[in-house]
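Before anything else, here is the set of structures, which you'll find just below.
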Structure I
Amino acid sequence: MTRPRPLIPALAVVAICAALFLAAARAPRPDHVTRETLYVFGTLVEMEIRGESPARAEAATAALGRLLQALHDDWHAWRPGALGDLNAAIARGEALTVDPGLAEVLRTGRRLSCDSGGLFDPAIGGLIGLWGFHADTAPTGAPPTRGDIAAHLDARPRMTDLRIEGTVVSSSNPAVQLDLGGFAKGVALDLAAAELRASGIANAVLNAGGDVNVIGTHGKRPWRVAIRDPFVWGAVAAVSLRSGEVLYTSGNYERYFEDQGERFAHIIDPRTGYPVREIVSVSVLDTDGARADAAATALAVAGPTDWARVASAMGVSAVLIITEDGRLVATPAMMDRIEPAGQDFPGPVAIMPLPPQGRPPGCDG
């Protein structure tokens, strides 16, 4: 069954997320609710804390705002900051001592890249910059030339080129340029959720443009989160999240540009140097935001014939795929959790069991 329709504009993402929170706000709630919104990592991050005093909740959201803004500044690949300094050092063939937090993020990224077989690879920042997707706004103009893309592929930058010894980072390949955009939101929201738990916050949700981490419950019920329909206004499904769960979606309908009637999206296949096409949306339900964020990207790159194998290798079991022709495919674990957002799903949902494949050898960080 096919559902080819015009893709929704990026601004609709904000509206759909806002609708989700407005719906939650209309539900009966005897406890106090504190909300805060900020713009980091190229999207709106909405924070909601329930059941705490205004002073305690506002102190927590202020602390999260400072944390997320600091991470945004340090991890931006193309602005002055810690990651920019590291990229400059790598280009010069030099090692650099970085903050312990950044060193740990890079270890996580290297491990997730290895698990994905290189389909998720933060080392291709130069290629992302070549396409113009390094900025918060979508690029304009023509795509890069085949020759420029081939030159980047020939340099073969990989996360496995990184050497991380304590907090000293270097690369055996000066072509490595790190861009953490493929999993930065997941890592950041994991850190933010951990800070909330450490401060004693029992019930909260963190929503970064539809990527969600939850703690506790929404009053007497679970937090219920929608999975957007990439083709029309609305949602294809909803998931009731348990405390500590996350739901991340990667799609080629949010950030893109068009040239001569052809659409080029921001998810780049490290093997070809070109944007992915066959899968338009991947949603991953998990307990680890960094893994879910990275896996959503890797499965989009893997394509309709290989995503199940990659999901198994990365250790994620609950996945919903939407292909460019409108087909919905879910793993059994995801099918057990999704509900129609309206009266029914927009079409039949095919069930795809995952193969019994563990992590690739040698991917321990």
Structure II
Amino acid sequence: MTNAVIIVAAGRGQRAGGGLPKQWRPLGAKRVIDHTLDAFRRAGLGPIIVVLHPDDFDLIQDSDVICVPGGSTRDASVRNGLEALLPHHPTKVLIHDAARPLVDGPLIDRVLAALDHADGAAPALAVTDALWHGQQDRVTGTQDREGLFRAQTPQGFRFDAILAAHRRHTGTAADDVAVARAAGIDVTIVPGAEDNLKITTADDFGRANDKLTQKLGQNMDIRTGNGFDVHRFGEGDHVILCGVKIPHSRGLQGHSDADVGMHTITDAIYGGLARGDIGQHFPPSDPQWKGAASEIFLAHACNLAREMGFTITHADVTLICEFPKVGPHAPAMRTEMARIMGIDVDRMSVKATTSERLGFTGRGEGIAALATVTLVKS
């Protein structure tokens, strides 16, 4: 049995401000859509389809999701996602708004469990406030709240049933429950969650951030990893530091390309994860790593962090040497390291200092590096 997910993220809504569609705006340390995707990853569901505006395909780099272009309406976007799922033959599918980033595992489980006995299931909260009809600034009537619910997502369905319903549907629909009911599919209501809010306005970002902070305070795992490395100078006409080739009268010696800065950050990540060091993952006794690009090691450490559920929120490396001069190359180093690590360049720091001509670095015998990395799992 396969439980697939469709994340609807093709909208251009900017009522929340910020100059970007809400799904791409930051919420805490990650974007809104990244929180949403992580919730379904933690639930162990897949395949995951993300329906995107055609202009946004370069904004998703995750290898575990399938990106599909959206349509002119929400129901058209969902239909595109359902068609893309057809080769995977899922049994159940959950359809969720990217702008609901605080969906949690128990809610997902409730919807899936209801689909064991129904073709459709969706979370909702009973309306408890009084309801009015109004015109401009005047109350014109009241509405009985009995039997009224506030709809949420993910809305779940037996895959074959909802695909057929969308293929037959004409016109527009507010959500997938509307499409299902138009096709005669009964939809079971399961208890929703107050935290599962949909971000629409700037105030919603504030509320979501407050709720996220509260959750993180209860469940956050914050780790700090340290790294230190040294490479001696030898023959050569350049050095590679933090992925940038710098002309120099000497080169650095090492089994790989001897990028002391990248090695140090890599070890800091392994340290934060309590997973050893570069030498354990890529033994220098193994000839396949002779002369290897250090990007291989750093990418492995970053992927391991993601697999363990951690986000790298900040990295800081200090290069200790009398020469070459690092300062002119630091911006390029930050950019290259951020690219490899998959983080924003503003979260990557590269600094340099001398040892006042003291010690082996002061005598120009080599380069040392120190690094600190922060990893967060929530």
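Bear in mind that the values in this text are calculations on the coordinates, not laboratory data. None of these values were measured; they are calculated from a predicted model. Cβ atoms are built from the backbone, for glycine too; each structure is taken alone.
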>> Once FRET efficiency 1/(1 + (r/R0)^6) of positions 184 and 288 (r between Cβ atoms, R0 = 35 Å, to 0.05) is calculated for all of I, II, which comes out largest?
In response: I
>> With volume of the Cα convex hull per residue in Å³ coming out at 179, pick the structure among I, II it was computed from.
In response: II
>> With FRET efficiency 1/(1 + (r/R0)^6) of positions 32 and 344 (r between Cβ atoms, R0 = 41 Å, to 0.05) coming out at 1.00, pick the structure among I, II it was computed from.
In response: II
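With relative contact order in percent (Cα under 8 Å, 6 or more apart) as the yardstick, tell me which of I, II scores highest. Intermediate values should be presented prior to the final figure.
Details: I: 19; II: 14.
Going through I, II one by one, relative contact order in percent (Cα under 8 Å, 6 or more apart) peaks for structure I.
Ranked by distance in nm of label points 7 Å out along Cα→Cβ at positions 96 and 208, which of I, II sits at the highest value? Provide the component values of the computation, followed by the final result.
On the way: I: 2.0; II: 1.3.
If we compare distance in nm of label points 7 Å out along Cα→Cβ at positions 96 and 208 over I, II, the biggest value is for I.
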